[in-house]
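K.L.:
Scrolling down, you'll hit the structures one after another.
Every number here is computed from the coordinates shown, using simple stated rules; none is lab data. Because the structure is predicted, anything quoted here is derived from the model rather than measured. Cβ atoms are built from the backbone, for glycine too; each structure is taken alone.
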Structure 1
Amino acid sequence: MQIAVFPNPAKDRLTIQLQTTAVTDCHFELLDLSGKCWRTVVLAPGTQTTEIFTHDIPAGLYLYVIKTEKGMPKSGKIVIMH
């Protein structure tokens, strides 16, 4: 699975580019450091680009996790600035 989440830092939106050979949906979650989930997005199999608007998410450091039914979750950090 190849993942690109950008820009970092983000202002008004995040772009998620996902390329996977998985035949099931992938789930993207954006979490703050306390574990609160701010966004959940279902990504269809194959290559997909999705935008998430962040204007209503407080500025700060966030973690993202991309989960599939098979395999280990992929994760990373993203900063949101306004």
Structure 2
Amino acid sequence: MTFLEFLRSIAPEDTPRGDFAAAALGDRQFPDVVSWDQLAKYLRGKGACREAVAAGRLVWRAYEARRDPATWVSRTNVRKA
């Protein structure tokens, strides 16, 4: 699944996640990025506000978790009880 495909799977909702997906899909120049660095660079280049970048990071993390849950969990700082 590509990032754009993931964005299309997000239900329209009045949340940072839903707003980010709608804005990205409405941007005809939005690239099908393959890394957070690429996405962050694109957002910064567009002059995105802090909140938009934070929403992008949230959506990117959800994409990583959907794409490869085992790898994503192993890269997080999960504390063991």
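K.L.:
1, 2: which one has Kirkwood radius over Cα pairs in Å, as calculated, at 13.3? Let's see the in-between values first.
P.N.:
Working: 1: 12.8; 2: 13.3.
It was calculated from structure 2.
K.L.:
Another question about this same structure. Hey, relative contact order in percent (Cα under 8 Å, 6 or more apart) derived from one of 1, 2 reads 33; which structure? Write out the running numbers ahead of the final one.
P.N.:
On the way: 1: 33; 2: 30.
Of the structures listed, the value fits 1.
K.L.:
Match the computed value 1.2 of distance in nm of label points 7 Å out along Cα→Cβ at positions 31 and 63 to one of the structures 1, 2, and report its label. Mind dumping the intermediate values first?
P.N.:
On the way: 1: 0.4; 2: 1.2.
The read-out comes from structure 2.
K.L.:
Looking at structures 1, 2, which one was helix-only ellipticity at 222 nm (-39500 (n - 2.57) for each DSSP H run of 4 or more, over all residues; to 500) calculated from, given that it came out as 0?
P.N.:
1
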